[in-house]
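Novice: Presented below are the structures under discussion, each in the form of structure tokens.
What follows is calculated from the coordinates using simple rules that are stated; it is not laboratory data. Just so it is clear, the model here is predicted, and its values are computed rather than measured. Cβ atoms are built from the backbone, for glycine too; each structure is taken alone.
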Structure I
Amino acid sequence: MKHPATLKFGCIAVSLTAAAFGAEPEPYSGTCANGAPAHEAKYCPYFEHFDATPGSRQLDIRIKDALRVSDSSATRAIGLVIAIDSYPNMPNGNLPAAKVDGDRLVRFLIENQKFDEVIVLRNENASADNINYFLHKYLPNRATEFNKMARLLIAYSGHGRYGTSDGQTDVPAAFVLSAAKDPGGFENMYRMQEFASAVEALAARYFHVLTLVNACYGGNFFTSGKPGGNPDTFVQRGSYALTAGSSDDFVLSLIPKRGSIFFDLIIEGVSTGEADPLYWEAYSVIGDDGERVQQKGLTRTLALTTYLSSSYAKIVRLNSKADSKFNLSAPWIGPAQQGIAFGGFFFLSDRGNGGTMTAANAYGISPPPSKPDKFGVPDAVVTATATPVNLPQPPSKSRTTEGIVVPPGPVSGIPGRPEIKIFKPPDIYPIKGFDLSSADGEIDWKTFSRENFPRFIYARAAGWAGPDQTFKNRWSNAKALQIDRGAYLKYDYCLSPADQMKRMAHIVPFEPDSLPVAIEIVHPKGESKRQLDCLQTIGTNQAKTGILDLASRIRDHYKKTPLLYGNRYNLATFLDDRSNEFMIWLGSYGATGVKLSGRNPWTLWQYSGTLNVKGVGPKTTGEVFFGTEAQYRLFKDGKGNVALRAID
């Protein structure tokens, strides 16, 4: 059992009074020189950055979309950084790495994340009184100013104390403040559980709150288990905490000039986009040649946690050969609020030029120090210079991006610029559906309807082998569940458009409330020798004409403009400007596949083929619709190319 007096790199805790919890935020009085509305002048020096002109700058499109706000006056990004590296009353208690953490976090939040204000409490200034002021007065008041639409990040780096309660000694887990003299005492300690209670109170006032704790035994921040939503759902409200380790373990700094392992990995992983590669190009602007001309990304909370866990495991592998006992506790994550945390915090990220787990690789270059810097162990000897590591800079903008302003909300193009296509994270598009075929096997419709309720489904009516035997099942069950439904067929190079139309009319009934029919276009090379022979016989040009002929026949029969469905290669191969009268359904997974040439924007986007949908299976394809409810109604009516009409 660990001695209760042993110092550890931990979290922050404050002695809070009942009045502090129950009182409403006090009215502000006074303004700092930089415009910060501090309650008293003595708090002004702690505002290392403050944007005094909200609404004067262009708000990043990623924030607009996630919070559904129109401009920067409607929201605020606030950071509270608590970094304690000096412990003058405890021999060998200083933490040079904590100073680096503080320096890097401030630059990261201001320069990389574009925070509106950053409050910094260091060493003796990180007193219980100052922490209480910001947690219980300033931050609640600021949230009120922005109608619960502000985002808050709280970060702590410093010593942490292990807590015990065995009937003989009762020492609460705490963050150790700079003036502490007795690690086992109660003075200059900020109890972790009280800090957690303060964060819970703030969670009700902010859109997102994320608390990052780098301290030994930092997992003591968490109280009893609570229900949680999805930390990666960044368009929903929620408060989460992420700690560098468990409630029973040390956390380390192996290379003090990089700071703690925890914050080093976070800053590097977010800045380069490596922490969330699925979303590091979540916002893509594509030119008429199908090539990307602009990209922006996100790092989501759960993805960040997974990245940290993987990086920790890699660091252990890199160092275990030199020290078989070397170990790192996995990071902990959990909701930090009352009730359900439906969504989680997000960082702005852009894909960098580094390799996979660049920051983790740095810890394998040389053996770790014989006595690693443990955030909370006062006898650790650290001689390395605490020099901040330069943050990666975002790639310079290409001249082709000049004048491109991405509209907020669900869009697939820019008004007046039909040659430019827009792809945002699927989360931004509220109208979603699935594509179902015989490949999905038998569907448990009861489970499907209980666990997932999509806006629409598309069911395959016919493939190269003939009618899809599961179509009637999909069609009737979707109707019974009152889910919008549409049908598609795979273009057959061995059949004339007239014969394919006859087949389709026999399988798919004419129903005015059904969605527009889609034609799936697939090049047969590598998939079907028979279809490839037929294509080579008729030639690509005749195949292009045949596809348009079938689309026209479908429009005449079902009285709705059909969709042309395929991946970027197949669409580029078999479509030309003549197809612009029809809608596009693009199948494209991952950041590298999101490309679409020409002037016709996408109407449906099949963004994934590996969704784990209850009642269907783990390899379900998912679609999003490009626009708003009003545009979706026009799409259902099938009166023309709705997506192109929206921007042309």
Structure II
Amino acid sequence: MRDDRVEAKREAEALDEPAREARELAERLGLAPYPVRYWVVDHDQMNELIAYGGFQRRYPHWRWGMNYERQKKKDRHGLGKAFEIVNNDDPAHAFLQESNSAADQKAVITHVEAHADFFANNEWFGLYADRGEDGPNAAARLERNADRIAAIAERTDVDRDEVERLIDAVSALEDTIDQHSPVDAARSVEEPGVAADVSDGDEDPLGAIEARIDELNLSEEVRRDVFDDEWLEARGEGVEPEEPRPDVLAFLRDHGKRYDPDSGKAVDREPWETTVIDAVREEAYYFAGQKQTKVMNEGWATYWESVMMGGEGFAGPDEFLTYADHMSRVLGSPGLNPYKLGFELWTHVELRAARREVLDKLLRVEGVTPENFHARIDLDEVAALLDPHPAIAGAGPATLDELAEMAADGDPRVDAEAVDRALSAGDEADAGAESAGVDVERYPWKLLTREGLAERHYVLSRPEHRGALRNVSREALEEQARYLFDVDRYDTVAAAIDDVDRAAGWERMFEVRESHNDVTFIDAFLTDEFVREGNYFTYEYSRAAGEHRVASVDADDVRKKLLLRFTNFGKPTIVVLDGNFRNRGELLLGHRYNGVELDAERAKATLKRVFELWGRPVNLATIRVEYDDGEVRRAKRRGEEPAGTEVGVRYQYDGGDVTEHDLDAETESRIAADDVDYDTKPDDWLA
């Protein structure tokens, strides 16, 4: 019988060298990853890790088992094999499946190194990370939460089912946090069980009401009759934020109660309930960084994986076909594929920056203007001049002598020390280059500096991008020339190209990697050119035709649809409008309507979860579109789309059934998003 531990250890030892070399290559390319600890696990262990969100321990809850069974079935039927999983931590922990081929293991290691770089350098991860002196330690934090909640569930005075019910309620609302703020920015910071401040320093509402009553100078008898304790309590329970509050979960944590079915009233929570809410909410903030940067992060990792595995031959000759199949499956997944979209957008960022750098130099050549650019500049000559130096492009054992000459001349593209060591090893009778620590046959990149690698992988030298300079319009040239200073002129095209920074594209990528999330990334870099060359389009559901149809290939429309998918994690934006709605201590939430309706059934189910955290009636204001059956029939006959009517509605739940009510005009105006419409159908799309 096979010893799984021995097999895993043998596999791990075989991966020591690829992991070590991948880290060195990543750093030479300019990446600055967290340290990564690699673990080799079997199928079952991988399924458990996926179920737990990439960690080995989580708080007790039924959904982990559900996640495990779902992933196990996908794995068994070949519907979703996981090659690896890596978490945002310092050090990061990466888990590799032992059944992966050698090529797959190398691919996921290079992929992981790029993920670790993104974790360490993207500001949106920094917003949520527990960055003490030793950096983030998410595994320890989640383990502490697991211990706390497990201890609560085991207490004799606590019903375990109540703990799971509370986790269910908080988990259903985990995307209603304010993901643009640190975890404690949107709520009062108090120890579990201690009453929180009412609202960012505002005075206590109950105390304020009592003070105003005192100013009336009423007799004690009138005061007791008119303003009894129950009336005061109802008005003191809620708060009315001056502006809509985006962090619904924080508001519920700070001001919510628990409904007591025995008394039929809301009662204060037990301290353990606040502890559970805080733990689950804190973890929602930790995972928010991953949700907000899915396209960027996966695209970044895929880009650098392709540079290392394909461009630098990290996949050996006998492994390359396996790797190519691996990459085709990753990029070829149907639907909105974050790997493909992210990879293509990062390449587009690189291409634009590199092209701008070249145009900047060419527009400084004497006699060249935007008007005569295409007539005066021989772009075939430019393409030849941009090609990497032959010794750089073919760096390896065959070019050692030429690289040595370049190093002797102080060429910054060549690692002089590595070349010298490789040559010294070759001169020894019985020693290979590997004995000197530079195996240039397997790892030729060791002979080059980052500057040399940037030239070796220069985007404008790749066959698919050689025509990028020809497609530049006169208008684009005029726009760029407008910002040029009349300095650094060149006498010839060759002199201008010699001054081109081949790393300009990479440098721009590193700048973007630091500050953007998916929404800003797509908004900034999804250009007309990208949409046109990538054949992107939008589609809409036609009520007249009863099917989905292509609606638009316009870049603004494509960008609009993609932003809808990524804003607020792709979920409806819900805010707190009133914590004392109708002066009854009810909660009023508002759906920021942006032309896209809520799923009514899911909204009603979620409202019931909100009730469990508020303890009193809860309301949700939204807008839906209603269609007249007669108008739909007439529109079909005319080959047009029917025009629906937007109607405000308020759902209410008080512990019984969800009821629907008309929405007042003032609230309807508060929830309508200004100048936002995600409908991309042209007026005559069915004509």
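Novice: Among the shown structures I, II, from which was the value 18, 43, 28, 11, 0 of P(r) over Cα pairs in 20 Å bins from 0, in percent calculated?
Specialist: I
Novice: Here distance in nm of label points 7 Å out along Cα→Cβ at positions 97 and 625 was calculated and came to 4.1; which of the structures I, II was it taken from?
Specialist: The value was obtained from structure II.
Novice: Can you say which of I, II returns 8, 28, 33, 22, 7, 2, 0, 0 when P(r) over Cα pairs in 10 Å bins from 0, in percent, for residues 121-328 alone is computed?
Specialist: I
Novice: While we're looking at this one, here's another question. Determine which structure produced the value -7500 for helix-only ellipticity at 222 nm (-39500 (n - 2.57) for each DSSP H run of 4 or more, over all residues; to 500), calculated from the coordinates; the candidates are I, II.
Specialist: The value was obtained from structure I.
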